[in-house]
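Some structures to go through are shown next.
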Structure P
């Protein structure tokens, strides 16, 4: 009786399971505290600012849904920034996935100097965005850039004004995005090397060609990694800022006015921080909706080995 009563009075942290749980919470407490202070806290604060008129220099004044009403009814530049960003994402995301995956297929072969080529194609992905922007600003500089010099050498007398033309500025930035297409190279190579060789052997026995092996074996077995890089590509494409800010500053005539660049203008150049916070939340909703859409439809084309 005494032993049973004593056991019932023990607190949860006095049990072995409770002590293990407490040690775990203590271990993650620095990360958890940082997440609450620098993650959840700023998000809640920005949600409040999005309902205010706030210019940083004076206290915020509550305005309710005025910022969102203005976005929906009177802000034409917002629609332009969404249009530019959507076109950029529709082109660069699938193109980046295909180029990166194609490079991985080539670099998965047994050839000489393989380590050199793998490093060379992956290296641009770790080069700082500012350095890449200045490099491409020189390469595509009108009249004296490297691209114009090459075109003139092969007989093109009047190369386009790459970043100075409303027709060519956005496509040139799309070309720039392929510079970092090797960013997913490591993931693609790891997934390719993880495909069981027995599947290829069985396909060869059945008389499958190289293309049929790629379509029926390689792509299904590596589809989870393709899904991951696709989602990350969508998220990154809606957050383009550095290249457009440094090279074109949204021009000419707002033809490269990306959404995040417009958000930056509102928040830090025009000091409409409350409106910028609202723009940030709209961006969050767009990215969240697209991510959920891709994940919900992924069961049609993504194969998981354990299923």
Structure Q
């Protein structure tokens, strides 16, 4: 039975995953090498809980119990030693993940399930870094985690039926809608989403239309809640580039080659919301989208 959950990484996805488990009564160990990042994560969770209270979605006692269910750690061993489930939400970097899973395979109890929130990296390859590939699985949450219903459950080549069934049911217990997919580059969500975002960047790069025009066509014509360029900013342009590289390397198909404009923006540090500048500019309290000066006529 899963009661103690360790979440590795306290960034946007990590704190959202920790929030979701804690609000549903699980004891959560949130692990990050940076104590400052952990403090920021707890503040983000507190702010999001306050927002839920203001909307009437939860009462004050839920906030108190949720926060009391979260303990922070800067050491992997102390944070993961008693886990029934580990959810890794570290940087989307293959070497970092392989190293983490190698350590987790040695540190955790034999029955502990090891899950990755990776959005594109092979679960089979991650599992091969451990001595328990049957207990390794992908658990790809969507952002913002407390709100979005989908969990993409990725089954690696050696993932067992027992592990898969346990994670499918656990996702339902969190109030999510799990969808089981097989382990191929980009899985389902990003195999379809990232080429669309990349094509939107190419459409801008080739001068077919401007930022607002591209996003407006997709919002009004395709009923997307957010245009692809705004969505790319929200995801992080560095993350989009990393996923496209995984797709390109995995399939060897030119259609997945990242647009040069996207690569240049990442090199320049224009990463979207997280850096304050991407296809749009972002400042605290901004209530309207302002096109980045780089793309103004």
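Computed quantities for the displayed model
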item	result
Among P, Q, structure where log10 I(q)/I(0) by the Debye sum over Cα atoms at q = 0.11, 0.14 Å⁻¹ as derived comes to -0.92, -1.19	P
Computed 12.8 for mean count of other Cβ atoms within 10 Å over residues 125-132 - originating structure among P, Q	P
Relative contact order in percent (Cα under 8 Å, 6 or more apart) - highest-scoring structure of P, Q	P
Origin of the derived value -13500 (helix-only ellipticity at 222 nm (-39500 (n - 2.57) for each DSSP H run of 4 or more, over all residues; to 500); candidates P, Q)	Q
Label whose coordinates, when mean count of other Cβ atoms within 10 Å over residues 173-180 is calculated, return 18.5 (choices P, Q)	P
Distance in nm of label points 7 Å out along Cα→Cβ at positions 29 and 61 - structure with the largest value, from P, Q	P
Entry that produces 15.8 once Kirkwood radius over Cα pairs in Å, for residues 21-92 alone is calculated, selected from P, Q	P
Identity of the structure behind 16.5 (criterion: mean count of other Cβ atoms within 10 Å over residues 69-76, calculated), options P, Q	Q
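Taken together, the values in this text are just the output of simple stated rules run on the coordinates, not laboratory data. In this text, all values refer to a predicted model and were calculated from it rather than measured experimentally. Cβ atoms are built from the backbone, for glycine too; each structure is taken alone.
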